[in-house]
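Listed next: structures, encoded as structure tokens.
Coordinate-derived values only; no laboratory data. What you are looking at is a predicted structure, and each value in this text was computed from that prediction instead of being measured. Cβ atoms are built from the backbone, for glycine too; each structure is taken alone.
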Structure I
Amino acid sequence: MVLRVAVVGSGPAGSSAAETLAKAGIETFLFERKLDNAKPCGGAIPLCMVDEFDLPPEIIDRRVRKMKMISPSNVEVNIGQTLKDDEYIGMCRREVLDGFLRDRAAKSGAKLINGTVHKLDIPDSDKAPYTLHYADHSNGSLQGEARSLQVDMVVGADGANSRVARAIDAGDYNYAIAFQERIRLPDAKMAYYEDLAEMYVGGDVSPDFYAWVFPKYDHVAVGTGTMKPNQARIKQLQAGIRARAAKRLEGGEIIKVEAHPIPEHPRPRRVVGRVALVGDAAGTVTKSSGEGIYFAAKSARMCAETIVEFSNGGQRALSEDELKIYLQRWDKKYGLTYKVLDILQSVFYRSDAAREAFVEMCSDIDVQKLTFDSYLYKTVVPANPLTQLKITAKTVGSLLRGHALAP
């Protein structure tokens, strides 16, 4: 047999999975509901992703080498002096990044289908195919033509509202909502953000996350995020970041408003039968930083590599146990990273006093180096014991000074 795999969703996760599968000679069908879709997203990508996913320079709008952390009382801490000359955080527009990755997957042999998958029929046996029912939009209509496709395996990369996840009863997870305005600034104001990004913390901009001003090609992305209990306040919180950054945004014109759910932890089940979830559908967004692009693409590539490996290059479908090896490898590689960021969020985002302590801590060079190295290269970088002890002492000291340890 020649293995047939459907990948539902063509964001960084879906396209990365489809490219890997197609390159291995596996018959791959890549579904995308909206080919010009641009997910609301800060759009920051780490340096390791540029190299690892072979992204060309034109994908990167800005190379951020300076970051301002701004506390609830508007204390500003400049970070970035630990970066080497060739290190930066990449800023991209999702429509550009996603389009590039999707096109590359198609050029690698994936069959791109402009369609909305409405339903996934689960087979009665291990050998029977999965059936996807979808609306084909290739004729340009919103309603599309009803069609179906049978495949041996399915990769669900269709985001936080994943229909694939619902079909396999993958379980629910908590999610945040991201709200973002793209604002085109006058040239003089835009020059300020040439290679600078800002992160604001405070209960006025987010009770459990942070707000951001990230530079793009010809505009800045200004947004915030918050967990489910506070989502009714999202426009109020967005007004908060607009107010905090008002002087720097003077004369700006809003060119787009976006909102989207973002998962806050993995789904209870990420592999069921011959179906695997990756990216936001699986819940790979990190706590504390809310970062998802790299982890989405990486989880999908690791899933696809597992399929290629255990299918003998596309000669047979994997069992559930074989497909779960992708999860074992993922959890082994990144489990500690997620645990550390989860702890950081619970400690430093609990109150404005804790947020003040967090920003104060960010002024420390050892903390900056550890943080940037961890972000740029996607590992919890081990500091030497003396440095780790210093960081721990400074963290506790900052929390005590800000009375942030009070219940």
Structure II
Amino acid sequence: MTARNGAPATRDIPEQRRVLAVLVLAQLLSGAGLAAGITVGALLAEEMLGSTGLAGVPSGLFTAGAALGAAGIGRLCRRWGRRPGLALGYAAGAVGSLGVVVAATSGSVALLFVSLLVYGAGTATNLMARYAGADLASPARRGRAVSTVLFATTLGAVAGPNLVDVTGELALSWGVPRLAGPFLLATAAFGAAAVALAALLRPDPLRLAEALAREKAAPADPPAPAAGEERRPLTGPCRRGVVGGTAIVLTGQLVMISVMTMTPVHMQTHGHGTGAAGLVIALHVGAMFLPSPLTGLLVDRLGRRWVAAACGPVLLAAGVLAATAPPHSVALLATALVLLGLGWNFGLVSGTAMVTDALPPERRAPVQGLVDVGIALAGAAGSLASGPVVVLGGYPALALAGGLLALTVVPLAVWAVPQSGKS
């Protein structure tokens, strides 16, 4: 990015501060909604469907819904800008959350499945907001911009799992099943985030980034293609950055979702209550987002490839510890889930920076939407496979297999980013 007078930019433009402040507010609100599905989704399915083998279905459904939501939000952002795209995504998440509450109350499995798909749009929006944080950031500060948005999710995302018992009691007092309580919180959280973005996200960061890119371009340069026009395919380092960054993020998501989804079921099977499971998931979610400022700083200072490469060994350590921890040890399971969240964070921040570095502003929204479609599909695959794997081989086999798979990100990071580059 350059300054408006054409000189190289050494700092973010003033509008970036307001954009980040609004995104932080929306993420603080929406984090509690994000936590609902991952904390009690599997337990709610096990209760309604009566099968541990199907406990991964809710996570699979809302991650599949996140795939559909990411594709739609990417298109909306490309056509109308980040503000309407993200606000509509959160509004859909609120509607889906309310549908889950109604489904649990009425005992309707069909409504549960449909509502979880719609709820997925809210979880997709929570993750896609990181791109809005990077739109106006200078390349030297892009990792920190992404991490600021992710970090803002921490408060709600950590508080949500710890409110399982409180929201459960509230749900019971209203005649709603206990496990649907967190989805009551998600309805309010996603709704509030939608209102905040619709009212406050001005200027629209993607629209301003596109305008600045046009202002920077030389008069002889061909104009950027309009929405819907044919675009030249990405080539060379740009293609490697997009493909490599995407593959790193997808691998981390697949491993993280599969192990995380079955951890509450594993704990409940061995006598732990929802409070203990909620604590472990809260620590895990905290590790997913809380280290983001440090991760962003490392991505900008050390380089994308080194932080991405570190993702693999950290996820392997998480898998080995989860596989070998005694089932009665909440402390060791919590430590494993903390490492799982940290490894995911390394991969997401570094991979997002790689993808954004490789794309001009007018290409970002649709490609980023497709990247997050892949993230959601990877999560859906991990969720749907996790139940059968646990039934056939046990939770330790699932955790160890995930850790070994994560090591593939090391060669991906080396291939995606040249030795001499940080981006």
Matching -11000 (helix-only ellipticity at 222 nm (-39500 (n - 2.57) for each DSSP H run of 4 or more, over all residues; to 500), computed) against labels I, II points to structure I
Which of I, II yields 2.9 for distance in nm of label points 7 Å out along Cα→Cβ at positions 99 and 251, as computed? I
Re distance in nm of label points 7 Å out along Cα→Cβ at positions 75 and 107: value 3.9 computed from one entry in I, II; matching entry is structure II
Origin of the derived value 21 (relative contact order in percent (Cα under 8 Å, 6 or more apart); candidates I, II): I
Output the label of whichever structure in I, II has the greatest value of distance in nm of label points 7 Å out along Cα→Cβ at positions 195 and 371. II
